[in-house]
Structure I
Amino acid sequence: MKKKILIPYLRFSILVGLSIILTSFSGTLHAERPNILFCISDDQSYVHAGANGDPVVQTPAFDRVAREGIRFTHAFCDAPTCGPSRSAILTGQHIWRLEEAGNIHSTLPKKFNTYTELLQGSGYAVGYTGKGWSPGRLNAGGREANPAGRQFTNRKLKNRLKAMSDLDYAANFGDFLKQVDKGQPFCFWLGTYEPHRGFDLGNGKRNAKDPSKVIVSPIFPDHPTVRSDILDYYMEIEHFDQMVARSMKLLEISGQLDNTIIVVTSDHGMPFPRAKASLYDAGSRVPLAIRWPDGIIDPGRVYDGPVNLSELAPTFLTATGLPVPKMMTARG
């Protein structure tokens, strides 16, 4: 028998300063606990997605999630570097509380609850592929395993793409789904290593992308080398998007697509000067779209207010019927 939860007058609070009504009732709603598929790229700025206005990069999966859910135009990471940003996402904490004391190679102390651990404790199957919490030394903080969940890495791409990981992220998600018990809700972190550098030099041009159509940010010199470099970066974003599309197809085939909260975002901005590791928009503003037909009213909306990725943790807990720990400083 599938587990049921009561959600009185539910509001699915998304991020800082924002409460988006998902389902509003005079009574109560009986619902299955939703699954969660969290898709996070590594180093992607807000503007570099089709739905966000880029004329060159092709992101049909992100665009679909935005079209069938909610797209955020001013979503910001909590820190424009990998470790602190991912720590904030997992814990729902402001970064200065997490005792990392480093921008990159640090740790995540065990005393800080993560939404993944709380979901697992409530009966969820939890797993990840690719880049979960990283980089750093988790054992220094008393952790024995990555807080993103159980790792799935057996599936590899038959034709490895140069300068990209050989992990078949979507196939690894498929392996995870096969071991989830029937009727058991799940939470999966699909974290690609792309579009992190290095890139395959000239890959964009070889794939018929037109450098003249690239919108070069004023923070960069407008030079043919820069345009070509951005095209190579686009190829890796498209690789990430293809993995999201394949993962959504797996959910569709298994009949779980509409009861799955799908989040597509990035940990921080592009790996270019004056972007990653800076507070310019190119470093701290990220793409964010959320799809959940069973829970989101009026799909296709665009929210223009500022939101923050650390609010995802309490949002996930609220949506799955769990209390938000007082330790989580991020609130919807």
Structure II
Amino acid sequence: MSAASEKVSLWKNRDYLLLWGGQTISNIGSSASRIAFPLLVLFITHSPIQAGLLAAVSSVAYVALLLPAGAWLDRWPRKQAMLYCDIGRALCLLSIPIAVIINHITIVQLYIVGGLISVLEAFFEMAEIASVPQVVAREHLPEAMGRMQVTFGIAQLIGPILGGALFSYSHIAPFLLDTGSYVLSCCSLFFIRANFQQERQQLYTSHLGSEIVEGILHLWKQPLLRYMAVFTGCNVFFGSGYMLLLIILAQQRHASNAVIGLIFSGGGIGSIAGAAAASWLQQRYKFSQLIIASLWLVALGWLLPLILSQPMMLMLATGLINFCCSSL
């Protein structure tokens, strides 16, 4: 963390504002393209199975690389890695509009792009989490992370609406929007002066593979960490399939792409409400009680669309699930 960061508030911390602003824009773009991906696959193939396989490939790539990414980023400059990830994701997404324009878009390309973006996203997010403490003072860290959580929820609110509306206008528009958001994120990172890396006290002498295995074993021995890792992994993996299920249910109700985007904006409302309520809930209830309550509410959110598939009910289900995840 730079000396300047220790003396200024968050509103005057230039590096934090650049990081926060860049990632807010990037998250809006990502939320827009995330809704457009399954819509494009269904439009091209008319196959829910293909859309489901793409969601599975992307989810497995993301979950499988989270721990290895953390170990690798301890040895590599985080800022440089984040820049490479943004550039890589922008190029991957740009390939989709180009392929559509020349009428050469294939499901194989979408598999490759979806998998690569998930890999780069895993590396970027691990680097971002580790970089925030290097940009802000320790006493400002909870507030800094809280603001980023709230704007992430706002992105989840705005992004799907944009993605659905833009996809109705042009199938390539959401992907162009996300490409531009990665370019802006890259520019914001470039102008950050702070060093994202801690001063290393010693050289890394252990093998990267053994370090990853050691991290997995340590995580598995800690009951709380083990639970959170399993919960997060399941949420990411099954969440992609759940998203596809809601899209198919909405299309069976003849919902437009714009309405489908509105359905998933409910997740943003839930995320914002969960982040706002987290402190109040954690002060009044034990963490174990919150976990049990969240699991039951998430289960309800999963079952609700199968009972009532009206768009408003689907929106309520996404909001309920995201509220539970954000409030823990």
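What follows is calculated from the coordinates using simple rules that are stated; it is not laboratory data. Worth saying up front: this structure is predicted, and the values here are computed from it rather than measured. Cβ atoms are built from the backbone, for glycine too; each structure is taken alone.
Here are some notes:
- For FRET efficiency 1/(1 + (r/R0)^6) of positions 256 and 296 (r between Cβ atoms, R0 = 35 Å, to 0.05) computed as 0.60, the structure of I, II it came from: II
- Test item: P(r) over Cα pairs in 5 Å bins from 0, in percent, for residues 48-239 alone calculated as 1, 7, 12, 15, 17, 18, 14, 9, 5, 2, 0, pick one of I, II: I
- Label whose coordinates, when helix-only ellipticity at 222 nm (-39500 (n - 2.57) for each DSSP H run of 4 or more, over all residues; to 500) is calculated, return -7500 (choices I, II): I
- Ranking I, II by FRET efficiency 1/(1 + (r/R0)^6) of positions 232 and 304 (r between Cβ atoms, R0 = 25 Å, to 0.05), the structure that comes out highest: II
- Answer label among I, II for the case where mean projected area of the Cα convex hull in nm², for residues 176-287 alone, calculated from the coordinates, equals 8.8: I
- Of the structures I, II, the one that 4.1 was derived from, the read-out being distance in nm of label points 7 Å out along Cα→Cβ at positions 136 and 248: II
- Label whose coordinates, when relative contact order in percent (Cα under 8 Å, 6 or more apart) is calculated, return 27 (choices I, II): II
- If FRET efficiency 1/(1 + (r/R0)^6) of positions 184 and 320 (r between Cβ atoms, R0 = 30 Å, to 0.05) is computed and equals 1.00, the structure in I, II: I
- Structure from which 19.0, 61 was derived, Rg and Dmax of the Cα atoms in Å, options I, II: I
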